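Please treat every number below as a calculation from the coordinates, not as lab data. Please read all numbers here as calculations on a predicted model, not as lab measurements. Cβ atoms are built from the backbone, for glycine too; each structure is taken alone.
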Structure I
């Protein structure tokens with residue numbers, strides 16, 4: 001059971017349970033409610049504990065001023081995402097995405113449309129998340145009869161990634177994506193743009209580079225294995241040359257060398273790309 005401390009809007013209330021405050025979401029949970037009233041668990045679809053201090057007040061004021069339809073839209077997007085990803089997203093997405101969508105639509109109406117500088121990367125490296133973003137645009141169009149620019153799909157995907165429990169504790173997604181893009185663009189240049197971007201080998205390559213980027217940026221690369229690297233070099237000489245030049249490009253940007261084992265596995269995946 002929750003005791004209402006403040007009604008933010010028809011679908012959002014600040015409530016207390018066991019001496020802890022929560023921002024609670026539920027369809028009609030704040031309708032005709034007053035401070036001190038009790039709401040049951042079944043009326044609350046989601047909740048999260050707000051940050052303390054000044055940001056807490058800003059968050060509550062923001063929710064208080066947001067049209068309830070954006071909470072409905074967010075809920076529909078989150079439901080779709082959780083089914084598609086087979087996981088429960090972190091509940092703070094109900095605030096972050098709701099606030100973002102409200103602001104994005106306002107910018108659109110004010111003719112202040114902003115792009116997304118990692119649109120292509122998000123679409124390429126996180127296709128599943130990007131599909132959720134595209135679904136979100138469809139929901140917005142259906143509910144509000146507004147067609148936001150396609151770049152907004154990447155923004156929605158970004159919020160979903162940040163709320164994914166599988167992403168918790170990982171590196172900043174923008175940093176990871178930029179490193180991935182640096183690797184891919186270098187290899188594209190070294191191969192004359194001849195990389196085939198469809199097929200299982202390309203998907204494996206993208207997955208490998210994604211995890212490599214996380215390891216590289218978090219200083220948790222695979223250990224050195226000189227024997228493996230020598231063996232790979234002898235087996236795949238063409239891929240080895242590309243891998244070595246790619247490493248030099250990475251070191252020039254990030255000032256940190258790859259371990260021998262990381263370089264070996266990068267070579268293996270480049271070899272597979274060349275087979276396409």
Structure II
């Protein structure tokens with residue numbers, strides 16, 4: 001019997017990357033197995049294109065990737081017959097998001113976004129080095145922010161953004177102001193491209209994430225994997241999805257779950 005083709009979609013912070021120091025080495029065994037089996041690993045994160053490009057170099061990853069919670073999909077040259085790299089955009093551009101946020105601040109909303117912070121300040125808040133913090137500020141369609149108001153004010157703020165056709169999504173560390181898109185949009189788009197490429201061969205989509213920010217991506221996958229983390233208990237999937245949940249957190253849990261799934265499917 002022919003093995004199905006697997007496609008891996010993975011969140012980064014708190015999932016493939018350790019929440020404290022952003023390291024991925026604990027997942028090295030599973031990453032090598034994916035590479036040996038030529039199974040695409042599609043990074044799907046709130047991180048920016050420059051941030052993910054840098055990490056892809058470390059991982060020797062050459063697959064498409066999804067940036068800023070689905071703001072854009074980047075398709076490397078020669079992936080689907082395309083001669084040059086392609087960028088497919090979803091949702092509102094960042095300029096529109098910042099304009100709405102500025103109006104909300106004038107109305108009394110209390111928050112600090114990446115646009116408000118210098119590279120040094122952002123490095124201090126995130127634990128990133130200055131170069132990495134600079135990459136994090138180069139955004140296409142989203143604005144991460146730290147909320148400084150009350151829970152009641154946050155509810156009102158969320159509603160005000162919704163009235164402007166924007167969403168506020170809570171990730172592992174920041175809230176993300178963004179257009180009407182999420183991580184599942186880019187994942188579904190790429191899944192369609194791979195299924196078209198492979199014709200009649202079965203393609204099974206596996207998604208790994210650790211926070212409510214990953215909810216839609218996990219729901220859209222054939223096999224959702226919830227990695228243990230700070231907010232993972234808030235991820236509640238439909239019972240029909242039969243989600244896998246890791247025992248360990250971060251890259252350790254990622255490694256174990258991916259290795260188990262590869263064994264299950266004969267890789």
Structure III
């Protein structure tokens with residue numbers, strides 16, 4: 001496997017040789033485990049985004065990065081090992097799976113993919129399913145954070161291109177359904193995550209993604225970072241940039257962390 005994405009046919013060919021993580025999630029809708037037990041890719045372990053891929057909300061935002069020990073232990077419970085490839089999927093256009101991909105890469109795992117098209121693509125292709133819980137052989141994952149670039153509130157405005165991955169109306173400050181302050185970090189440009197996908201919910205081809213991000217100045221010659229509302233969906237833009245070979249940092253605190261300090265500037269429009 002090459003690149004950060006894997007297609008359904010590719011996964012079907014290598015299924016016996018990879019660890020699959022089911023990261024189905026909807027904000028405010030804790031039914032991922034129920035959906036997993038109703039049907040999942042054979043052998044896939046369920047991973048809870050709120051419990052396993054984030055720390056409790058606080059000054060670091062609504063979904064701060066998890067404590068390294070908590071994350072590593074969760075991955076071991078899910079069967080993740082250092083030398084065995086991992087594939088993550090969800091039913092949320094790849095947003096939760098991208099968070100799992102980013103965290104595993106950040107903690108040093110070198111062979112992680114996101115299932116392109118997610119659960120919907122697997123079902124549409126007639127992929128085999130199983131139901132009930134999954135009992136995994138514990139993995140030996142021993143990762144430590146630091147392998148993927150991050151920025152914080154002090155350094156986020158110092159990058160050449162800062163990408164806001166939220167919907168345009170939230171970026172402009174016209175609507176804010178989640179956080180108490182509307183707007184965006186001054187100087188940020190808007191690339192909503194849905195622009196990474198085609199009409200079928202798959203990532204656009206590298207040429208199209210390259211044009212999309214070149215349009216906001218993101219290139220290998222620039223320092224690039226991405227943020228969103230809570231640090232989860234921004235990983236989707238980081239993943240898209242990885243597809244085209246543009247390294248990008250993540251601002252884990254994102255907008256929900258930025259606004260915890262009322263002295264930080266806010267821009268609208």
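Can you say which of I, II, III returns 19.6 when mean count of other Cβ atoms within 10 Å over residues 39-46 is computed? Please list the in-between numbers first.
Working: I: 14.9; II: 23.4; III: 19.6.
So the calculation was done on III.
Calculating distance in nm of label points 7 Å out along Cα→Cβ at positions 71 and 183 for structures I, II, III picks out I as the one with the greatest value.
helix-only ellipticity at 222 nm (-39500 (n - 2.57) for each DSSP H run of 4 or more, over all residues; to 500) computed as -7000: which structure among I, II, III? Don't jump to the answer; show the numbers that get you there.
Values: I: -19500; II: -11000; III: -7000.
Derived from III, not from the others.
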